[in-house]
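The numbers here are math on the coordinates, done by the rules we state, and not lab data. All of these numbers come straight from a predicted model, not from anything done at the bench. Cβ atoms are built from the backbone, for glycine too; each structure is taken alone.
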Structure 1
Amino acid sequence: MANLAAMEPRAQEILDRERKAYEAANPKSREAYQHSSRVLPGGVTRQLCYFSPFPCYADFGEGCWFVDIDGNRRLDLFNNATSLILGHRPQPVMKAVREQLARGTAFQTNTGLETRLAEMLAERVPSVEQIRFTNSGSEGTLMAIRAARAFTGRPKIAKMEGGYHGSHDVVEVSVRPPLAEAGPPEAPTPVAESAGIPPEVMEDVVLLPYNNLPAARAILDREASRVAAIIVEPILGSVGFIPAEREFLAGLRAEAARHDIVFILDEVQSFRLSRGGAQALFGIRPDLTAFGKIIGGGFPVGAFGGRREIMALFDSSKGRARIPHAGTFNGNPITMAAGIATLEQVTESTLGRLNGTGDRVRGRLRELGVKCGVPLQITGIGSMFKIHFSASPIHDYRTAQRASSLIHEALFLFGLNRGLFLSSTGRCCLSTAMGDAEVEKYLAAVEEFLGTLRR
């Protein structure tokens, strides 16, 4: 097995060549990006959309493919950050949306669609006794955390190093901290992820190491009396779909119960893993759950729900709610119709097939690494996965940082030029629109890349 550091000069050669090829093949996207940059900072309105040298601009999508404005057809292996589980423009969803468009797009009252989607989620997820809708996963985690603080009367939250829960201050801490500032692995130091977050926010964040229960337990023993919530992703998303060890997740849940801390499971991405989400797979019952992505059927959405006595904080039917919860487009009927239509298609058997394909892909990728003599680790679960170019196992944020980002970047552009679209950091997810031919196209491109890397 070759040394990855020795492969990086070759990866740089591939990257330089593929960048030139990409620029030549995408003149309309380059022009569109230059135009966008005059009115949008950095040319985008969402950080994840940018990649160097410039993003391709989508024209239309169909199934598991989209076509950009230069006419390039690309296999979509990221599906708008995991949200398009049925792929682009699935007919049941399009039909439901067209029918609701004919009735109206927004009302200052209920339509009944929000009730139907709420019932579907409550039926699938036993821990959700009541639920409220928002317009993003970020809002969902924000309101869940606020509820935990109000319910417990405590100010602090505990989150995982490397955990991503949206773009509000208290969770924008140590998502991707520089390791030189991050403190010891068993007692990580909170680091602001963004300019503009007041230093005092760090005082209300207790940082826990992911998949290290003894260290997390020791930290909670010191801090628990002021901790309102533990919030955790069952699959650490932004650093590469790293699953929690079941013992770790169950242990955290037990610690939350022992210290009367509200346990929040962030299922914004992981809800696609089973009919009842990751909590059904792991056998964990949280106090609150945050949702997003697939429950909106391709439209903006978020939600939070859980124990009835906690959700009662939002009840204004008997006077002013302890936690007011507004939002002009919360539960908007277009999103609700799309979400209902999507969940009707997301059956246990459908998810079983999708997750089985993910299992096969991860197995094949490991085989390709051995065959081509390239050290790599494959993380993920179900329909989500990522290649890490690393010789060492990946189990948390810090071990993920050992991987070669240069080789990742080279693979990304190599794939773009061969009709593949994944996240610029290498994360992939599958949709039900994909078949064996599309999976083989992806695997063939990875094999070609690994072979090119070794030459």
Structure 2
Amino acid sequence: MFQKMKGTYDLLPSETGKWQSLERTIRNVSKLYNYSEIRTPIFENTELFHRGVGEDTDVVSKETYDFIDRGKRKNTLRPEGTAGVVRSYIENKLYADKVPVQKLYYIGNMFRYERPQKGRYRQFVQFGAEAFGSNSPMLDAEIISYAVSVLKALKIDDVEVHINTIGDEESKALHKEALVKYLKKDITTLCKDCQTRYIKNPLRILDCKVDKDTELLKNAPKPIDYLNETSKQHFDGVVKYLNSMGIKYIVDKNLVRGFDYYTHTVFEVNANLETLGAQNTICGGGRYNNLVKSLGGPDVPGVGFSFGLERLMFALESINFEGDPKFVHLYLMILGEEQKEDGMAILNRCRLGGLSSDIDFLDKAMKGKFKQADFLNARFIAIYGEKEKEEEMINIKDQLTKQEVRINKHKLYNHIITELMNPAQEEHDCDEDCENESGACSC
């Protein structure tokens, strides 16, 4: 028997409703912020990620799925979404579009060869947003607000934004010089990866998962202390606009992001939820003013973020997120072989009219049919047998109001639509002195 590959999972029908609801919420919030969806290939030229994400990042050096195709081309399954979106932005000349600031979002599968754990997989779904064409700190603030709004729309209210700046290239160079000097004497006390990063990309040391809590790194020079005036003004602007929108944040001087392309603003959004515990970062992002140019495009700034949706879904367990309710509008019970042709025509008319409908394909007894209707959470049950066919009638019961009627079979669709548009009033026991009929009062 074949089994799924390690680090992957099957999304079964019992769970897809949650995912559909999550994705719809993302799309709805994206529309509010006027971000349009972009879809890019799941594999790209390997060099794109080496240049875009960074040769020395863990993602590129340790975690990518690389392969050589039959044309001897080096390809990589995308480990993140930004590089592919930037490639598409350049290749399709979106920078020349009539809309100068391009605001895009994506939802798609990514692949990283890492140790599988709860909420983290080797094939995973990432939701991300990228905005190109403006260096305004307003756009940084908007992208942070966008990420927070997605969580708020999902009823995750206890969120905390951690924000920092690593400055422009000049500021980064000043900080790098100070960091190298500070670490030189004690670099051998850090992990082997950090010792390699010291030579190739010292800033990545501050993002080390092994040594980040050591006193050496806690006391290391902070990027925010080496900003030039331009970088200071940009960060002050971001903070000002966050304040104006009422978004709570913490300036976290220790925060850096794991990819090489970041400049200026970097941020993470944490959700204080039981299922996440101390590892509660649920979204990360920042500004990347040089990435488009480094990949062969014009000198266009950008800013963005990404969520891992499996981790977000894991977080939603804390608030008992159920997603879309599973139901059908109509469950049709056909009694007898001679009625099946008619029954299928009735069912088809309802489906074409937009009613979710189902039927018994196994010729179960009535008890089994009713049991299946309950399992499918059918709002209406219709019964069509020999007598109903002769009289061109059909019996229908509203499972919510418990009302049962016998109507012309050609009026079934209109009847259901009418009932769905009316506020349903469930029967209940009235007070002793109530003079109204049951279900027609508010007692």
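Comparing relative contact order in percent (Cα under 8 Å, 6 or more apart) across 1, 2, which structure shows the greatest value? It would help to have the intermediate numbers written out before the result.
Values: 1: 22; 2: 15.
When relative contact order in percent (Cα under 8 Å, 6 or more apart) is calculated for 1, 2, structure 1 comes out on top.
Could you figure out which one of 1, 2 the value 0.98 for Rg/Rh (Cα atoms, Kirkwood Rh), for residues 165-396 alone was computed from?
Details: 1: 0.98; 2: 1.32.
The correct label is 1.
Matching task: 32, 18, 17 is the computed value of semi-axes √(5λ) of the Cα gyration tensor in Å, for residues 93-276 alone. Pick the structure from 1, 2.
Value 32, 18, 17 for semi-axes √(5λ) of the Cα gyration tensor in Å, for residues 93-276 alone corresponds to 1 out of 1, 2.
Assuming -10500 is helix-only ellipticity at 222 nm (-39500 (n - 2.57) for each DSSP H run of 4 or more, over all residues; to 500) as calculated from a single structure, say which of 1, 2 it is.
On the way: 1: -12500; 2: -10500.
It must be structure 2, since only it matches.
To which of 1, 2 does the computed value 35, 28, 21 (semi-axes √(5λ) of the Cα gyration tensor in Å) belong?
Checking each candidate, the match is 1.
For structures 1, 2, which has the highest computed value of distance in nm of label points 7 Å out along Cα→Cβ at positions 21 and 309?
On the way: 1: 6.1; 2: 1.5.
Answer by largest value of distance in nm of label points 7 Å out along Cα→Cβ at positions 21 and 309: 1.
Work out which structure the value 22, 13, 11 belongs to, where semi-axes √(5λ) of the Cα gyration tensor in Å, for residues 213-292 alone was derived from one of 1, 2.
This figure was derived from 1.
Tell me which of 1, 2 gives 3.8 when you compute distance in nm of label points 7 Å out along Cα→Cβ at positions 37 and 405.
Structure of origin is 2.
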